[in-house]
Structure I
């Protein structure tokens, strides 16, 4: 069986009204599809801890789910188009993950949206109809 997969894709974020802009002005995120070995590295499994009584019976437990968007963005983002900010020193392009991390805090929402989108992409399952 052959499964056709695009290994490079694009995403247009909603952040800051981006989707309402003319196509030529929209921020476009170009990203890569990760192999399984990298998925496990950037998308950790939740930690599950159980509490037991003296007889070994489960009394309860807790699950810790942490999410750090930085490894996802660093690993998956190829480039950003049209992400530009200005200050008294002029225009600054945000082209890659390093630029995004160094951008002003106003770009926090964009980073969150990219991290959430990349996590959803990694958690997608292929349609396994028989």
Structure II
């Protein structure tokens, strides 16, 4: 099936070594020592449940564990492009690249790239 035939869907984050090291540096190490195991478990649970949904109407939804963090409508045709940008929160931009019909990679300044793999089409 051609890439253009599957522009929409729900994609799940794939933890990489680089991303896991970032979680340690950004969240676990700054926590008080007595709380590090809990902080690590919570951060890893959020990461492994992270989803990026591209929906009809050029809607981008970012969620984890059923909790929605971002919902943004983009101009018509945006999410079917090979790459596109959206503003996550004021002043924080994310670039999403399609690496095939079932793989997206999200880039946000100051963070490692996150690969997302298709869970299902929408």
Structure III
């Protein structure tokens, strides 16, 4: 089924979703930075005590699981909506596109929510 939706409403929703992502990303970045600092301190202390037996595995895992930034994905979609707004007032989308936009249910967004939640406080 196809829906007709005002470009203005779609644009407002996409921009709101972007702002929510930015808040989450900033919080996750702070949490990740704290964990990296703690892992560095632990590694430094282990090296002082255990020398060659010390492991940087925890630090390595943190460095490979940084918070995920989806601003470029949002910007691409917002840019397309702004361009559409210049030429038309209504766009057409199907259920899947509606779910992506209005429920912020993109595959990349769902993945980043899971990944970033590792570094944020429960709400």
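Nothing in this text is a laboratory measurement; each read-out follows from the coordinates by a stated rule. Owing to the predicted nature of the structure, the values given are computational and were not obtained by experimental measurement. Cβ atoms are built from the backbone, for glycine too; each structure is taken alone.
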Structures I, II, III, by distance in nm of label points 7 Å out along Cα→Cβ at positions 92 and 108: label with the highest value: III
When mean projected area of the Cα convex hull in nm² is computed for each of I, II, III, the largest belongs to: I
helix-only ellipticity at 222 nm (-39500 (n - 2.57) for each DSSP H run of 4 or more, over all residues; to 500) derived as -8000 - corresponding label from I, II, III: I
Ranking I, II, III by relative contact order in percent (Cα under 8 Å, 6 or more apart), the structure that comes out highest: III
